[in-house]
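These notes open a run of structures that come right after.
Nothing in this text is a laboratory measurement; each read-out follows from the coordinates by a stated rule. All values derive from a computational prediction rather than experimental measurement. Cβ atoms are built from the backbone, for glycine too; each structure is taken alone.
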Structure 1
Amino acid sequence: MESTHPITLGRIDYANAWPIFFHFREEHLGGRVRLSTQVPARLNEALKKRELDVAAVSSFAYAQNSEDYVLLPGLSVSAEDRVNSILLFLKRPLEEVLRGTIAMTDTSATSVNLLRILMHEYYGASPQYKTMAPSLDEMLESADAALLIGDTAIKASWRQTGCEVIDLGALWRSWTGHGMTFAVVAARKDIASSQGSLLSELHEALLESKRRSLQDLTPLIAKACNELGGEADYWQRYFQELNYDFGPSQQAGLALYLRYARKLGLLKQDVRMQYLNHQSLSHG
């Protein structure tokens with residue numbers, strides 16, 4: 001007999017994840033799902049500590065604890081090329097940055113480790129890193145470059161900072177030929193076992209939210225302009241250039257990222273992605 005406890009669902013508090021959650025309402029599932037909205041790093045930790053049952057989490061954080069999780073198919077925050085919100089701001093010329101210091105945001109694991117992979121494997125460089133709160137001006141006071149993600153990166157990209165800006169999604173694509181998956185939706189395995197039916201309903205509701213969001217971006221664009229600023233044309237392009245699927249293409253790009261992370265010792269173990277599939281666990 002399935003548990004009757006509500007499922008707690010963690011939602012990323014960034015525009016890049018809005019399409020997955022925009023049309024989802026707790027009442028759609030009879031109050032059996034409770035929403036918690038937080039930044040990626042906090043969601044990562046909450047799912048790991050069992051404070052959440054299901055969450056959109058950083059791809060890297062998923063990989064660190066993949067034996068405890070199943071992935072919800074068809075849902076991710078990915079980019080086939082430029083992502084527009086994972087940005088490295090260079091105060092100095094690139095050749096100086098490569099042997100200098102880079103300040104990194106403290107709000108996501110995936111982007112930070114993507115930067116490390118690109119620096120080491122693509123550029124053959126070993127800069128110094130320091131972790132800081134995501135404030136571009138403060139980061140650049142003590143570093144040669146700064147990595148920002150999400151809404152903070154977007155707003156900084158609108159400013160006349162005088163910095164060269166490198167989009168890590170575009171750089172990854174030009175180097176590997178793959179897109180990059182920055183976040184996935186994962187559920188704890190024990191929830192998949194004890195509340196499989198409700199989890200499947202939740203999965204379908206999130207897929208439907210994604211479908212409706214991408215079918216008509218108008219309300220998301222209006223929300224973005226109202227809450228974050230910027231022009232409608234920017235947000236139209238922003239949402240269109242992101243990808244919210246998690247099919248073979250996205251899985252291949254993520255698998256390559258995870259192999260590099262393992263090679264560099266950023267991950268302690270190989271990752272075998274497992275998926276929710278008709279209330280059972282399937283291996284992929």
Structure 2
Amino acid sequence: MGVYTRQQLLDDGVSEGAIVYRTGVGTLTRLLPSIYCTGEPTFRDRCVAATLWQPHAVLSHRTAAWWWNLLDHEPEQVEITVPRSSRPRGPKWLRAYRRSLDESSFAHGLPVVTIEQSVIDVAVSLTRPALEKFFDSALSRAVSWRAVAIQCEKSAGMAGITEVRRQLRLGCPRTLSEPERLVARALTFAGYFLEINAEVGPYYADLLDRRARVIVEIDGREFHSAPEVFTNDRVRQNGLTLDGWLVLRYSAAMVMTDLDYVSRQIIETVRRRRKALT
């Protein structure tokens with residue numbers, strides 16, 4: 001099983017006639033000009049085929065993001081970046097971008113753009129809600145905010161840079177659930193930059209505003225499912241309240257069904273307490 005160039009097959013003793021015959025009966029699949037695969041091609045096989053077909057190509061955009069483990073779903077297309085002088089015309093499953101690349105790397109043994117460049121590339125191919133989720137996840141687990149910002153400076157003028165800078169400014173990494181992320185994003189978009197997963201005394205808060213002494217907690221469906229969890233939460237909340245913190249609690253279901261109400265109430269509360277505590 002594998003991907004081979006025509007020359008590799010010939011070097012292994014497979015004649016031109018045998019290549020034609022095997023392609024005809026289906027034991028070889030022609031993926032690209034002079035590039036063949038044994039068996040049903042996988043996504044990785046197509047990626048390998050693309051880089052064998054265009055030796056100066058690197059995997060990029062969503063394909064590179066996939067190999068950097070930044071995407072949850074395998075892309076439908078293989079995307080590559082080739083030198084500006086190239087004019088490749090491949091099948092529908094392959095898309096080529098032409099530009100100059102100063103840096104590249106390897107992921108899982110495949111030539112790819114750097115992880116920072118893959119983040120920038122993805123900005124031109126996702127809807128804004130999907131891109132926000134992608135950025136928050138990437139900056140939480142795999143990519144340095146500063147490294148992406150530096151790459152933006154190196155790639156000034158490239159498509160997607162404006163949106164990437166916006167995401168760096170409004171991103172909310174380190175949230176532990178989708179409802180938390182949505183609330184953090186809504187507050188940040190409104191100009192309220194609450195700390196995420198912030199330490200407060202011996203505890204951690206989902207979202208926190210130190211100036212207003214407001215803590216926001218987003219409770220999932222499993223919350224309070226065990227008696228000891230319920231008791232520990234009461235001890236925690238009483239301790240925070242006695243220390244001057246106002247704790248606002250919302251269920252995940254409430255966030256998902258009425259995000260505007262939740263974010264508006266948090267903003268009004270934070271604004272009022274900031275003024276009162278000044």
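Once mean count of other Cβ atoms within 10 Å over residues 146-153 is calculated for all of 1, 2, which comes out largest?
Looking at the calculated values, the largest one is 1.
Work out which structure the value 3.2 belongs to, where mean projected area of the Cα convex hull in nm², for residues 42-81 alone was derived from one of 1, 2.
Of the structures listed, the value fits 1.
Another question about this same structure. Given a value of -14000 for helix-only ellipticity at 222 nm (-39500 (n - 2.57) for each DSSP H run of 4 or more, over all residues; to 500), point me to the structure among 1, 2 it was derived from.
2
If you rank structures 1, 2 by FRET efficiency 1/(1 + (r/R0)^6) of positions 18 and 154 (r between Cβ atoms, R0 = 25 Å, to 0.05), which sits at the top with the largest value?
1
Here is a further query. 29 is what came out when relative contact order in percent (Cα under 8 Å, 6 or more apart) was calculated for one structure; which of 1, 2 is it?
Going label by label, the one that fits is 1.
When percent of Cα pairs over 31 Å apart is calculated for each of the structures 1, 2, which structure yields the highest value?
2
To test your reading of the models, identify which of 1, 2 gives -0.44, -0.99, -1.03, -1.17 for log10 I(q)/I(0) by the Debye sum over Cα atoms at q = 0.14, 0.24, 0.25, 0.32 Å⁻¹, for residues 74-113 alone when calculated.
Structure 1 accounts for this read-out.
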